[in-house]
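> What follows are several structures.
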Structure I
Amino acid sequence: MLAQDDPSVVAVNDNNEFALDLYRQVSTTTTGNFVFSPLSVSLALAMTYNGAVGETASEMATALHFTLESGDLNRAMAVLIAQYLERGNAEATEFEPERRLAIANALWGEQTFPFEADFLAQLEADYGAGLELVDFIQAAEAAREQINTWIEDQTNGLIEDIVPQGAINDLTRLVLANAIYFKSNWLNQFSDVFTQDQPFTRMDGSTVTVPMMRQETRFLYLVDSGYQAISLPYGGGFAMEIYLPDAGTFDAFEQSFTPDMMLMFRNSATLGEVTLTMPRWETESSLPMGDLLQQMGMQLPFSADADFTAMFDESQTTERLFISDVLHKAFISVDESGTEAAAATVVMMGATSAQPEPTEPYRFTIDRPFLYTIVDQSTGSVLFMGRVLDPSMQ
């Protein structure tokens, strides 16, 4: 089998295409810093996709860049999740400080609704998502609190109250959720001693003084036409890749950023001595994922004409299902030690009645707006993605 035919490789490439599409959509509707997990969104909606039929499934596949058949997609996701968890939680060593990665999926279904056994078995087998029966009709608020508590527990308390009051009601029939938590130290940690307040130039040309971390060591980096990029490795084969456009070109760069540019960085980067200066930052985002997905062409699944009949036994109910909303929250904190990040996605279903190495260290100074990803280095898969326009703001 050729590498490009491997379902796991296809799934990674598809997810990264979706990540960049979604990034562009978020960037045009959001001001300031933001962070999200394309992997979390893909996993939650891949589970939902198992219940979609016909044109509803086609719209989902197009917007989410799913090119694999549903069964192949499920198996590829299962393989990738297992690989990420193994690498993210391998035993810590002197050279790879303690780290942790958690990826969890779950389902909550209305206790009186006739869910299709094959649909539930598929999600249990490939996503580890067992069905929890709840009483949405008589006790929607209790179910909402239960879902929020699960997500808070899975994300080490970083994602709270993702489902707001009123979002779940007596017409809710199924809630599908994914949660991702990541915490890892840099392989090359920054020393607090070298952190100093320095100016960071914002989009409008004004400056803000922020704590800037500094270290000199060997990094993979790239200097290309219009931008620079650098990879900061964590333990376990994960890394943060930072893309720094030339001054005054950030808007144009983020609209033209592609998966091929990420691939080119990995294929062309130089390993050399770098004097790296970069800010600490912390970002929390709550994104209207349902609106964003509809703007990306996924409209039928949110309408009364949606066809999710693979989820339930049509002979047992006159109700039909559609996606009432998709909620997404994410958090990231970056400091001298490393990174802590978390994200959760909730899908709610409602019923209708190479360069030469220089002799001097390369000076890589991140003192203006930049874009970043957290990637699995083995596959190139993007787990988290975001931008920083002002490190002093959340």
Structure II
Amino acid sequence: MNNMYLIFLSIGHLVVDLGQGILPILTPVLAKSFQLSYFQVGIIALAFTFSSAIIQPIFGVLSDRYSMPWLMPVSLLLSGFGLALTGMVHSYGLLLLAVLLSGIGVAGYHTEGSKLAHYLSEESKAGASMAIFSVGGNLGFGLGPMLAVFVLSFDGLKSIKGVIIPGALAALLFMFLLPRFKSILAERTQNHKKIKQTAKSRVRAGSLTILLLYVTIRSWIQSGLVYFIPFYFPSFRGITQPEYLVSTFLIAGAVGTILGGPFADRFGGKNGLLVSMIVSLITIYPFLHLNSTWIPVLAFIVGAALISTFSTTVVFGQRLLPHNIGLASGMLLGFGVGMGSIGVTLLGAVADRFGLPLTINIISLLPILGIVLAVTLPDIRAWESSSEPNPAT
């Protein structure tokens, strides 16, 4: 039955992350309507990610202290409502406010949903269980561009209000499931308090910092590609409808997540992170510079490799902070990912000043930093298998 609840959580994750796929496709329309620069487009991304990601550790702290399953249906509704408002506002300031509102909904769902997914998982299958939860978000991110194109085809920006429908339906489903979720959280939280920490906190804190830096680099690459593909390929590669590349990249990420979780369970999270960045380094440059039928294939490989570690990093963080599952989830899903949008803003400024091709080349080299960070991470399995009195460091 736990797997069924994980599937429901994954469906909610899909719905709430539709907005993260919709916004990159929506931004060129907004840029034209509001006459925005690349830097202002980056500010939109930063505003959304600040509210949807960077503040997630705050939700995580609250989640560790209080049980808030009601936050999931509220967040599902709010995430779609905020995006719907982008088609009704008439100033850049109100546009940013609408994006912030949508992002708050995303933040609330991720923290509470990932904590519940953690409590539903078996210890030996933590990666696979978190992959089930995470794949919904990857699919939502990937299907978002398709939904954006479909909705915008009716009446342009005015019809974007239709994106509120999935969130409203999902909110109703989660209201129905709320009593059961409350029961699961109450039971598992009580059991979880008995877990003893087995590794030195100082070592864990250092490892968590490295892990957050890894997630930041991954997010710089992912967000940079997602936000700049719609600008780069039409102008420099002659592909007039690049939306399918964004969707291919993100849907491939869902496939990678399904494979990445079990891979980490079997071979270790550190190895999963390392392989992800090595494959990304090899494939991103040709994806961005080739002019051939291989472009969609490379988009798939890059997306699958890069995003495959999404669930792995969350589980890694939860094991580093076993007494603060909500905080760990918020940091890995939120703050680390949110820092990526700061990168997008900086990359947007570079593109305004030096041109988009240079920015694209910078993105293609970032996996080198990811490889260095992955190598310096510890093998978390060695910590967990060591004796309690003298944990391995």
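Quick note: the coordinates plus some simple rules give every number you see, no bench work behind them. None of the values given here were measured: they were computed from a predicted structure. Cβ atoms are built from the backbone, for glycine too; each structure is taken alone.
> Among the shown structures I, II, from which was the value 32, 25, 17 of semi-axes √(5λ) of the Cα gyration tensor in Å calculated?
Values: I: 39, 21, 20; II: 32, 25, 17.
Derived from II, not from the others.
> Distance in nm of label points 7 Å out along Cα→Cβ at positions 33 and 377 was computed and gave 2.5; which structure, I, II, did it come from? Could the numbers behind the result be given before it?
Details: I: 2.5; II: 3.9.
The read-out comes from structure I.
> I have 0.90 for FRET efficiency 1/(1 + (r/R0)^6) of positions 281 and 297 (r between Cβ atoms, R0 = 25 Å, to 0.05), calculated from one of the structures I, II. Which structure is it?
On the way: I: 0.20; II: 0.90.
Going through each structure in turn, the value belongs to II.
> Out of I, II, which one gives 2.8 for distance in nm of label points 7 Å out along Cα→Cβ at positions 25 and 329 as computed from the coordinates?
Values: I: 2.1; II: 2.8.
Among I, II, the structure yielding 2.8 for distance in nm of label points 7 Å out along Cα→Cβ at positions 25 and 329 is II.
> Here is a further query. Please state which of the structures I, II yields 3.3 when distance in nm of label points 7 Å out along Cα→Cβ at positions 65 and 369 is computed from it. Intermediate values should be presented prior to the final figure.
Details: I: 2.2; II: 3.3.
Of the structures listed, the value fits II.
> Let me ask another. Output the label of whichever structure in I, II has the greatest value of distance in nm of label points 7 Å out along Cα→Cβ at positions 89 and 185. The partial results should precede the final answer.
Numbers: I: 2.1; II: 2.9.
The maximum falls on structure II.
> Figure out for me which of the structures I, II the number -27000 belongs to, where helix-only ellipticity at 222 nm (-39500 (n - 2.57) for each DSSP H run of 4 or more, over all residues; to 500) was derived from the coordinates.
On the way: I: -9000; II: -27000.
Derived from the structure labelled II.
> Also, quick follow-up: Comparing mean count of other Cβ atoms within 10 Å over residues 169-176 across I, II, which is largest? Mind dumping the intermediate values first?
On the way: I: 21.9; II: 17.1.
Going through I, II one by one, mean count of other Cβ atoms within 10 Å over residues 169-176 is largest in I.
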